[in-house]
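> Once you scroll down, you'll see the structures, which are given as structure tokens.
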Structure P
Amino acid sequence: MAELQDSVSPQARRILLENASFSDFCERLCAVHSNWELKRPDVPGCDAEFRHARMGDTDFTDVQVGFGLSGQRTNSQIQRANDVFFGVILMLAGGQRLIQDGQEIDLQPGDISVWDASRPAQFSSTGSVRQISVLVPHKKLKLYSSNIEDVCAQRINGRSGLGLLLASHLQALSVVLSTSDDIDHASTEAATLDLVSAAIRPDKAGDYKSSIHKTMLRRVQDYIINNLRDPNLSPATIASVFRISPRYLHKLFEASDYTLSEWVLQRRLLACQSSLKDPALNHMTITEIAFNWGFNSAPYFSRVYRQNFGTTPSGTRAAQNEFGGK
């Protein structure tokens, strides 16, 4: 195995691997891209090149890998590293599939995307790839782009408009950061994040993002309906099941007529109303029916039931029994 390391400044370094072991490759990759569970490729040795530089609080990487590779970032990796950053990706060569928050995209040269290190993710490629990444702490990037979470695992065009301006800037950084030690890293970081916030916005994802949100919303709603009886059903548990953030989960419901909590409440009330009208369930008390559908307070159930249907639960049952007895 041959390994070359050089450095022009304390902030920048380059590592070249030739016919390296997979374990050494994993160590080098995770050193610049945090912890990943990588699948061993079907190659005798690993060829790769890593360029890494630091700009203030932001890490810049330019990685070339000479073989197909796949990996996943699980909760165990996330907890072990305790990373809280966003990764902005620019594909320069090859293709890569990115999966996060139930969304899946295929990135080609010229495409830009974002992934969140604090949530599970997967990637895969079938051949050689080269990509530039900017790894920015959550708090810092949100100062520039408060809605950055909304474009995770979305495809942004880096071949025209502001996307092209950002892509050109990142490619120039790869040269400048690795060959010069006299740049102002704080100013370079600020300029980079200004371009990121301008080029990567929710509206840039277009109809693709809208269709993905609608699909995810339907999946979440189906899950809620199938788990209405669970008294522990909550935004946190739902988000955990779908491996999305609670903020993103609430965002899915913004285009509907109800918030997440309102939607769950309405479905539970409708289920209770149906049960109260069912003669086969007359042996169950009203409280038993309410608790059977996930409520945990009889007074609260009675109050919201009356607010929504204009009658009490007992009134619904009495009216149904009277109608059924005629």
Structure Q
Amino acid sequence: MEPGPTLVVLTRGPPLTGRPVCFTALARRDTRLADSRLSSPMRILLTNDDGIRAPGIAAMYSALIDPTIGPPLGEVLCVAPLEVQSATSHGVTFHTPLMTRAEFVDIGTPVVRGVAVDGRPADCVKLALSSIWPEHFGPGSRPDLVISGMNAGANCGINVIYSGTVAAAIEAAFLGVPSIAVSMMLAGERSRFDVAAREARRAIETLIAQGLPDRHECLSINIPQVTAERVMPPIRVCPMNTHGLVDRYERRVSPAGQVYYWAAGHGLDFHATAEGSDVDLLKAGCITVTPLCYDLTRHASLESWRSRVQKA
């Protein structure tokens, strides 16, 4: 079986500065989506949490504008972390500057041209929407869609809480731009990022065929393991699995006698898996789609707690 793509950095940008340098992949589509908001070719902000030089974002970038799949989805601007930020969740940076630089990354064709941000995934989205995007496309402009990924590893079940990939998409939705997080379940070194990204692109096309998500809506897509070309897996809309992970830590002692613990658990080892959940269907070989929200309020409990307060 053919192995996945090998990542090669062609050119590193200039030293990090406070002034961003922006590039886009001009990918015009021949037909418009069925969405009245799009009066011109769609513009997409692409980000991730594995870093701008990760194979997943390069594969996703390529798939979005690959004419062999279909008309390119639109014009893509890539703004992603300079370094790996996996499992950083929704952390943001306040006490240090967000340095940026241009990056040119190649895994074949096309070369990914984008902006690397020395920050976390949510930082990238906040900075892109508030500064980098309007500097490039004009004051007041915003992307039509934010895509975060493709993550090297599934973000299903309770992992969505820890995921920087999902956090970036949630941040975009919170700020009023519809978003889609894309992750793939790995199959070791044989994982085919290119195939998974093409399947993700087809899933995205299916989801937006009748219009983009609402401004504050976020969808999470997970692609099952893939090691070779295959028939497109079925797409299933499902809830997230809410059972906790089985935590395991290996106890060790440093040469100086200090005790430390090394995480030894598996990201898909849950205490239980609900039937019909994203974990269940992903492991069954389906592409899963889960609508997410950032409102953490437990609305069903509001009246109960109001009643307690009133009786106190």
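Laboratory data are not the source of any read-out in this text; all were calculated from the coordinates shown. Worth saying up front: this structure is predicted, and the values here are computed from it rather than measured. Cβ atoms are built from the backbone, for glycine too; each structure is taken alone.
> Computing relative contact order in percent (Cα under 8 Å, 6 or more apart) for each of P, Q, which one ends up highest?
Evaluating relative contact order in percent (Cα under 8 Å, 6 or more apart) on every structure, the highest lands on Q.
> On distance in nm of label points 7 Å out along Cα→Cβ at positions 62 and 294, which of the structures labelled P, Q is highest?
Looking at the calculated values, the largest one is P.
> For percent of Cα pairs over 32 Å apart, which of the structures P, Q scores highest?
Going through P, Q one by one, percent of Cα pairs over 32 Å apart peaks for structure P.
> Tell me which structure, out of P, Q, gives 3.3 once distance in nm of label points 7 Å out along Cα→Cβ at positions 78 and 190 is calculated.
Answer for the origin of the read-out: P.
> Could I ask something else about it? I have 2.4 for distance in nm of label points 7 Å out along Cα→Cβ at positions 198 and 286, calculated from one of the structures P, Q. Which structure is it?
Source structure: Q.
> Of the structures labelled P, Q, one was used to calculate helix-only ellipticity at 222 nm (-39500 (n - 2.57) for each DSSP H run of 4 or more, over all residues; to 500), giving -14000. Name it.
P
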